[in-house]
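Nothing in this text is a laboratory measurement; each read-out follows from the coordinates by a stated rule. If you're wondering where the values come from, they're calculated on a predicted model, not measured in any experiment.
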Structure P
Amino acid sequence: MPVAIITGASKGLGRALAQALAGRGWDLVLDARGAEALRETAGAVAGHGTRVTALPGDVTDAAHRAALVAAAWRLGGVDLLVHNASALGAEPLVRLEELPLDGLRRALEVNLVAGLGLVQEALPLLRASRAGTVMAVSSDAAVEAYRTWGGYGASKAALDRLVAVLGVEEPGLRVWAVDPGDMATDLYAAAVPDDPDPRPEPASVVPGFLRLLDERPASGRYVAAVPADGVR
């Protein structure tokens, strides 16, 4: 069975992706900071032959990243790495003049640095896979200038550039930055707690991620809500 590592997998998009991949027969290594929520998710997606390893921890910790890759190796390797874990930089979001620099550093560490660190750790196994793939969850805030989203958007814009370069440097892999669009997640609720408008459930964008896995377009930036040729 193919093996996927998914960070930020206890809730929201990470959990929805885990459920979808488990339904396709993938084995999974799941990460999140909240141990109880992660255990619940692992229990929900396990079964029907799917093997699930749940490792609570912080992706900014190099030892934790190594443990995730080691767990995948024990399951057979790494065919897919999904870097979904994200930090906002401030909760709720604030204008740049108020953005705590420590918050910006945290967003960069989680959204960008940890993602590269995990890729570096997993590269030998990704290269050994017949379909080695990296999916980095991006945001429309990486390409649009929204008030109060500056720090988070900057971290995701940097992630997009990192993905673009990795795709050039690793032509044997598929490397995608995927913008899922607006979703009803705890992250969004923390970012804009007073927003009265309903947002789509994370499961509604999962078909876009699965379409990428099925069609395997060239490395690049994609929007989950549009067909896989909708690169941006």
Structure Q
Amino acid sequence: MTRAALLILADGRFPAGGHAHSGGAEAAVAAGRITDAATLADFCHGRLHTTGLTAAAFAAAACAGHDPLALDTAADARTASPALRRTARKLGRQLMRAARATWPSAELDALAAAHPRGAHQPVVLGLTARAAGLQPLDAAHTAAYESVSGPATAAVRLLSLDPFDATAVLARLAPDLDTVAQRAAEAAQADTIDTLPAASTPLLDLTAEQHATWPVRLFAS
């Protein structure tokens, strides 16, 4: 295993398409739920411990060798919003392109063939980590970090928030990120994927559907 691969995969410049998505932050800003660094921190904390935990567990499970097709079906069942399912698959398709070019893998090729329009992003992320020689905990850390780094970066653009303040929000979440990643990796050790977390955020589901209808928006989701 090389830790450098983890840095590459978690780097915001890795061409996986995440820069075009706000993780629900754009709708939250429009609704007045994110207005400054403090409310951004609240939003990220809630997202990390719900959808972030679920995504991290699925990434860890895929990295651990669980059937990616079964994981993709289970991820679909845990994503109530059609808009978010489309987003997850779009991000998965973009990540798949970058992953196959960077760490060629027969497992990635098989998943791409089974889901030419994209598998769920956390599943692709886990297989990518596996192809890069990383461990399930590494995949969980990456997914957990992505669940909050996207909204934090989006808030800088949406609110003209000081980038230093946004980065400080992420830094203060570090202990929570470690906790969520560890929980996710432990859940992925189970023999069955039925026990993987199913934490959700109904408000994010509802606002994702509303956001998808906006005629003008800065972010795709």
Compare relative contact order in percent (Cα under 8 Å, 6 or more apart) across structures P, Q and report the one with the greatest value. Q
Taking volume of the Cα convex hull per residue in Å³, for residues 86-157 alone as the quantity of interest, name the structure among P, Q where it is greatest. Q
To which of P, Q does the computed value -13000 (helix-only ellipticity at 222 nm (-39500 (n - 2.57) for each DSSP H run of 4 or more, over all residues; to 500)) belong? P
